[in-house]
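Bear in mind that the values in this text are calculations on the coordinates, not laboratory data. What you see is a predicted model, and the numbers here were worked out from it, not measured in a lab. Cβ atoms are built from the backbone, for glycine too; each structure is taken alone.
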Structure P
Amino acid sequence: MSLALDFVFHLRVEVAAALELGETQQGRRRIIPIIGGTVEGPRLAGRVLPGGADWQIIRGDGCAELEARYTIEAEDGALIAVANRGLRHAPPEIVAKLLAGEPVDPAAYYFRCTPVFETAAPAHRWLTRTVFAATGERRPDLVEISVYALL
C-alpha cells in the first residue's frame, strides 16, 4: 500500500516577538506567543485564536525542535485544539537570519511538522481520525503552514 497526500488547509499564524529563556539543560529555549491568524482551505476554514505559543528548543546542532499549541475556531464556531510538533533546520547563516526575524526564502531551510487535532464537534471529528503532515515557512511576524492528510 502506498501513501498519498491530500491538501486540507493553509494556516497563517501570527506571532509576537520570541521570549528568550536562554540555555537550559535541554538547549536554547524560546517561547513564541501566538496572537491570531487565519485558516483557509477546501476542508477547513476559520481563524487561529490568540493565546497559544510555540515552545522551541534550539539544539546544539542548530536544529529547532518545535512544539506549538493553539486553538482554531472553525467558521461554524467549533473549537479545535492543535498540538503541532516539528523540526526546522538550515545552515548556520540561515538559522541566524530566522532567529533574528529576517525574511528567508523557504527553499533555504527544512521545516516540517505533524499536527494533531482534538475537538468535540461532530462535524470536525474527522480531524481526530486522520494523520497529517505539514510544511512550514517562517516569516518575520507569522508562520505559514500547509497541512496535508495522509491517505
Structure Q
Amino acid sequence: MPLDLGWLLAHLPHQGSMCLLDQIDAWDSGHIRCTASSHRAPDNPLRAQGRLGAACGIEYAAQAMAAHGGLLAATDTSPRAGYLASVRGVEWHVPRLDDLAADLSVEAERLSGDDNTVLYGFSVSAGERVLLSGRAIVVLDAAKLGSPL
C-alpha cells in the first residue's frame, strides 16, 4: 500500500513545497520507488529563472533516499539527518524537468553501506523514459567520521 504525502511530511525534514515527493509506491530493504508531480508546480522552490533544470532531479532522488532511510529506521528512533557527500556517474537525458507532462518516478537502490554511510544508485523517469541516473553517497552522521586532519 502506498505511503502518502502525510507520511513523508512526518518522516522527512523537508516541509511545505520543499517536500518534492507525493508518495512512496513501493519499497523493501534495498529499494524504494516514489512518485512526484511537483516538477510541474510554478512555485517549485528549486526553479531558477522560471525553469527546473534536470540537475534538480538529484534532490528528488535524495528525498527518496531519505524516505528509504526513514522506512528502515527502528520505529523507536527518530530518523537521523543525512547529507549527500558525493554524486557520481550522473547521466543526463533531458535538460529540464518542468516541461514534462507525466509524473516523475523516482527510484533509489541501496548498493552498499554500513550504519553511517550508504551508497545508492538512483534514477528519475517519466513514463518509460529515463531522465537522469547516477550514484550517490549519503552520510548519516558526520560526527562519526572522525575529525579532519
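At a glance:
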read-out	value
When FRET efficiency 1/(1 + (r/R0)^6) of positions 30 and 118 (r between Cβ atoms, R0 = 30 Å, to 0.05) is computed for each of P, Q, the largest belongs to	Q
Structure from which 2.3 was derived, distance in nm of label points 7 Å out along Cα→Cβ at positions 70 and 134, options P, Q	Q
Structure responsible for 2.3, with distance in nm of label points 7 Å out along Cα→Cβ at positions 38 and 110 calculated and labels P, Q on offer	Q
Entry that produces 15.6 once mean count of other Cβ atoms within 10 Å over residues 22-29 is calculated, selected from P, Q	Q
Source structure (of P, Q) for helix-only ellipticity at 222 nm (-39500 (n - 2.57) for each DSSP H run of 4 or more, over all residues; to 500), computed value -4500	Q
